[in-house]
Each structure stands twice: as C-alpha cells, then as structure tokens.
Structure P
Amino acid sequence: MAVDVVTDILISRSPAEVSAYAGDPGNAPEWYANITSVAWLTPPPLAVSSRLAFVAHFLGRRLAYTYEIVELVPGERLVMRTAEGPFPMETTYAWEAAGEHGTRMTLRNRGEPSGFAAISAPLMAAAMRRANRKDLAMLKRILERSGH
C-alpha cells in the first residue's frame with residue numbers, strides 16, 4: 001500500500017522568503033519536530049544530486065537516512081528522495097504566491113513501504129499527516145514572528 005500525504009499552509013511571507021528558509025536543510029531541525037539533525041554529505045549549496053544525512057525520531061523509532069535532491073526550482077519546488085530502509089520516501093516542497101504578500105506551502109510525503117512498514121502504512125500515513133500539520137504550523141510561526 002502506497003502512502004501519499006499532502007498538507008499545506010498559508011504563510012504571510014513571500015515565496016522567496018518561505019522557500020529560502022524552508023528549503024535550507026540546516027533549518028529543518030528548527031521547524032520539524034521529529035528531525036534532530038541534518039549533515040551535508042556533498043558540499044553546499046543545495047543543488048540537484050546534493051546528498052544530506054538526516055536523523056529523525058518517528059513513532060518511537062530512531063531513523064537515519066540519506067536524502068538526495070532530485071529536483072530544484074528555486075522559489076517554486078524542491079524534491080528529495082531516499083531509497084533506504086523499510087520505507088523509501090519522496091518529499092516535495094512547493095511554494096506558490098497566495099495573495100499580495102503570502103505563500104501557500106505544500107508538503108508532500110509519498111512512498112512505498114515494505115515489510116512490517118507496509119502493514120502499518122495506514123497508521124504511518126495518519127501519523128505523518130499529524131506531524132506535517134504541526135511542522136508547517138511551526139514553520140508559519142517562525143517565519144511570521146521573525147520576518148525571515
């Protein structure tokens with residue numbers, strides 16, 4: 001069973017501001033509750049084929065995985081993919097103008113879990129949806145409060 005979770009939020013900042021902050025992997029631990037660290041495996045700046053090592057805690061488990069950037073359209077879209085572990089995943093960020101000074105950010109996680117992860121896919125999708133909503137709300141608070 002495939003997992004495909006899409007969440008979005010309106011942020012009162014320009015797409016350039018939102019994408020600059022959210023698309024910077026170094027900021028991920030600040031707005032993702034479950035991500036504890038990100039390390040560059042290839043030299044910055046972010047580009048297609050950049051590789052980043054993420055460490056996260058999700059559903060009581062420690063997860064370490066490497067994301068590779070597979071698409072990057074500055075200010076519009078960032079797609080990263082991992083093929084590691086029981087749950088290969090693709091994460092997409094999309095930014096579009098909303099109103100005069102706002103941005104709609106869409107966060108999509110999709111993947112094809114295998115083994116035990118496949119059995120728990122519906123539970124995992126629900127937990128991911130909850131986590132993504134909280135993470136986007138945190139991103140909104142950070143950006144609207146600080147004027148990034």
Structure Q
Amino acid sequence: MKALIQRVRQAHVEVAGEVVGAIDQGLLVLVGVEPQDSEASAAKLLHKLLNYRVFSDSDGKMNLSLTEVAGGLLLVSQFTLAADTRKGLRPGFSTAAPPAQGEALFDHLVGLARQQHDPVATGRFGADMQVHLINDGPVTFLLES
C-alpha cells in the first residue's frame with residue numbers, strides 16, 4: 001500500500017457538494033492499493049500513520065506522532081497513487097489493485113484505524129471527490145508498507 005500523507009491544519013472531502021469527512025489538525029492520507037497488498041499491509045501502514053513523527057515538539061522539531069498530538073486522520077482512497085508512471089506521458093493502471101480488492105483493503109484499513117484512533121474520517125470509495133486542505137508546513141511524505 002502507498003500513502004501520501006500531508007500534515008494539515010484542517011481538511012475535508014466533498015462528494016456532490018456534501019462534506020462526507022472532515023478533520024482539524026492532523027493527517028490527510030491519500031491511499032493507493034496495489035495487487036500484492038494484504039490485510040497485513042494495511043496493518044503495517046496504519047502503524048506508520050499513527051506513529052510517524054511529523055508534528056513539531058516544543059523545540060520546533062518533528063518529534064511527535066499523530067497519536068501524541070491527538071490529531072485527526074482523514075483517509076481518502078486514491079487508486080491513481082498506484083499508477084505506473086515510469087514510461088511515456090500517460091499513467092498506466094495495471095499496477096493498481098482491482099476495484100473490489102482496493103475497496104476491501106481500504107475498508108479494512110479504515111476499520112483498523114477506527115479501533116485504534118479517534119477521530120477518523122474518510123472520503124467515499126470510488127466517488128468523484130473534492131479534497132480541501134490547509135497544508136501545515138507544507139509537510140508531505142510518501143509512505144509504503
């Protein structure tokens with residue numbers, strides 16, 4: 001699994017003009033699922049999301065995790081993150097998981113997250129979403145499990 005994480009002051013996702021998920025300070029996470037991914041991949045990724053030290057401590061150093069700052073977690077499925085961009089000028093999607101597998105693993109990730117952290121919000125799998133954010137820093141990392 002791939003996750004593009006962005007430290008945000010706030011973020012929300014809209015579908016057809018309706019806000020379906022929102023957080024204040026925390027992480028906006030765009031999640032891409034690949035064919036070789038499994039429930040173990042989701043668990044490993046969640047561990048990284050909750051414990052990756054990207055928030056500033058009192059000295060201004062990135063030493064605090066999402067768990068330590070009690071920040072929000074906004075998970076958004078994004079199959080384009082798993083695209084093959086190595087050749088040509090058009091992305092290929094043979095490296096992305098089929099929709100049924102992608103949805104099952106994304107839902108598994110969300111379920112695990114809700115068991116281990118609060119608050120957790122999401123977009124809507126497969127929908128045309130508009131993602132709004134105020135990036136804090138900006139701080140952006142690509143994580144892989």
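Consider the structures P, Q: one of them gives 0.90 for FRET efficiency 1/(1 + (r/R0)^6) of positions 19 and 43 (r between Cβ atoms, R0 = 30 Å, to 0.05) as calculated from the coordinates. Say which.
Derived from the structure labelled P.
Tell me which structure, out of P, Q, gives 3.3 once distance in nm of label points 7 Å out along Cα→Cβ at positions 51 and 83 is calculated.
Label of the originating structure: Q.
From P, Q, which structure was Cα extents along the principal axes in Å, for residues 59-98 alone = 45, 23, 11 calculated on?
Q
Have a look at P, Q and say which one yields 32 for relative contact order in percent (Cα under 8 Å, 6 or more apart), as calculated.
It must be structure P, since only it matches.
Name the one structure among P, Q that distance in nm of label points 7 Å out along Cα→Cβ at positions 3 and 131 of 1.3 was derived from.
Q
No value in this document is a laboratory result; all are computed from the given coordinates. If you're wondering where the values come from, they're calculated on a predicted model, not measured in any experiment. Cβ atoms are built from the backbone, for glycine too; each structure is taken alone.
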